[in-house]
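Peer 1: Each in structure tokens, the structures are laid out below.
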Structure P
Amino acid sequence: MTRFSVAVRGLVTAFAALLAVASTSATAQATAQPKAPADFVALSSVDPTILQEIRYFTPHNFVGERIDGYRQPLCILTRPAAEALHKAQMKLLSEGYTLKVYDCYRPQRAVDHFVRWAKDLDDQRMKAEFYPQVDKTRLFADGYIAEKSGHSRGSTMDLTIVRLPARPTRPYAPGEPLVPCYAPEGERFPDNSVDMGTGYDCFDTLAHTDDPRIVGEQRANRQLLKSTLENLGFVNLAEEWWHYTYKPESYPDTYFDFPVSLHSLTSSA
């Protein structure tokens, strides 16, 4: 091989390497995920005693599969919301209870997943538990599904109260027989939560916080959660006993789409 041929081959090899680097860089940029603003935190870094059962990381939800954007079973919130939740936890711990969160920050891609599911009228796999009395064609009109969610702004959470010592909740087995979310506590899917009258994410008017049919211990449990949180600046969504937003919101008009993972947090990057 002549020196000229060797030189040409060397140039070709170098050029190919440069193309490979450029291609890899372009691919990395194309797949780079958005990051959370600096004031978003993992709830566990503010209060590790609050229980977390992130339902949308599991198939035990009204869709029946893990929801887009949930890469870890993790509660992420704006720091003011997390710190206010810590204050609520301190009060409840002194009374023999603990908070448990089902969902916190929710990326827009997860909301989009809900919307696609709601438009697929043939997918009824979880109806018997989560919306047994609601026609799926009514989910948008009745307000159960929407194209935007306050959860995506970072100061909204779904949560409940658990009496201490907390007993474990058995995992859901996909395909197991489903029971209506408004069935008596001993019949519906087990949850270590105190009895709130319905399960979490129950698409039914019985889930309205002040529904008059909810009485006795169930009503007292809802009011304990409500009064504890409202005294610290949280506002309840009247249609869902589990849904609260910390006010004032840090991002009242911004809907974020970074994944639910520690990697999304600036402090953990």
Structure Q
Amino acid sequence: MTRLRALPSTLVLWVVSTLYAIPILWFVLSSFKPGSELFSLPLSLFPKTWTLSGYETAWNRFDFQQYFINTATVAIITTILTVVVSAMTGYAFAKYKAVWLKVFFVCILATTMLPTEVIMPSSFIVVRDLGLYDTLAGIIVPSIITATGIFMFRQYFTTVPDELMEAARIDGVGEFRLFWRIMLPLARPIMIVLAIFSFQWRWNDYIWPLLILRDPKNYTLQVALRSIVGADNIDWSVLLAASIISLIPMVLLFIVFQRYIVSADINSGLKD
């Protein structure tokens, strides 16, 4: 009886999943088609002639190894700094009582109401004046602070009982050690979730690196993919293959860490 009741919702989920899967499947399979077959009629889902020429051309024509290193450097360093800074800031907002902290927190949240494009000109001027233009540091530094991460940690730390902190202080634990040895390990689920999101944001970022980077040796993957698109001619087979290559780290990230998001219990270990 229970299975019969769940049947309509299951069918709906399968239909929605299929609708989402078809464009992705078409995208992946098209990367194995020769250029002459991509727009030939009638269109077919599966390649008539399977080929890896698009992948070979994309890998040999462009310095993908350097692009991967640049993008990984930006994504990893930014993710580590974002998690640490967001955790420290969220902890301060949650556990220290001061009027100016509340005002500061509201100001940080207010930045989420502004489109990213609005603050880009001022951010660009700051990066340029600091001498970080056309460097990977120019991408990393403005991306460390994220209102989303600060809000996540602040909301989590407010659920931690103050009695836990007071007991640690009575035992002689200092504020620095209290944060690093007690509070931060408790927030491990939030750290993992923010790290995954931050890595994804930085790996897929396009607009900001496009503004900051000028030297092709410093290009990240998304900017490099844009350089494949010519003004008049677009080699679609190469572009599709290069796009698939750039997605591989994201797919691996999802496969490895999806269980942490699904099974994460942000209240684990806490009893009030």
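What follows draws every value from the coordinates through simple rules; no lab data is involved. The structure presented is a predicted model; accordingly, all values stated were derived computationally and were not measured. Cβ atoms are built from the backbone, for glycine too; each structure is taken alone.
Peer 1: To test your reading of the models, identify which of P, Q gives 3.8 for distance in nm of label points 7 Å out along Cα→Cβ at positions 73 and 137 when calculated.
Peer 2: Corresponding structure: P.
Peer 1: Can you spot which of P, Q the value 2.6 was calculated from, given it is distance in nm of label points 7 Å out along Cα→Cβ at positions 105 and 145?
Peer 2: It was calculated from structure P.
Peer 1: Going by FRET efficiency 1/(1 + (r/R0)^6) of positions 65 and 177 (r between Cβ atoms, R0 = 30 Å, to 0.05), which of structures P, Q comes out largest?
Peer 2: P
Peer 1: Right, another one. Tell me which structure, out of P, Q, gives 42, 28, 16 once semi-axes √(5λ) of the Cα gyration tensor in Å is calculated.
Peer 2: Q
Peer 1: Also, I was wondering about something else. To test your reading of the models, identify which of P, Q gives 2.6 for distance in nm of label points 7 Å out along Cα→Cβ at positions 153 and 169 when calculated.
Peer 2: That value comes from structure P.
Peer 1: While we're looking at this one, here's another question. If you work out relative contact order in percent (Cα under 8 Å, 6 or more apart) for P, Q, which one comes out largest?
Peer 2: Once relative contact order in percent (Cα under 8 Å, 6 or more apart) is tallied for P, Q, the winner is Q.
Peer 1: Could you tell me which structure in P, Q was used to calculate mean count of other Cβ atoms within 10 Å over residues 49-56 as 14.4?
Peer 2: Matching structure: Q.
Peer 1: Of the structures labelled P, Q, one was used to calculate helix-only ellipticity at 222 nm (-39500 (n - 2.57) for each DSSP H run of 4 or more, over all residues; to 500), giving -22000. Name it.
Peer 2: Answer by label: Q.
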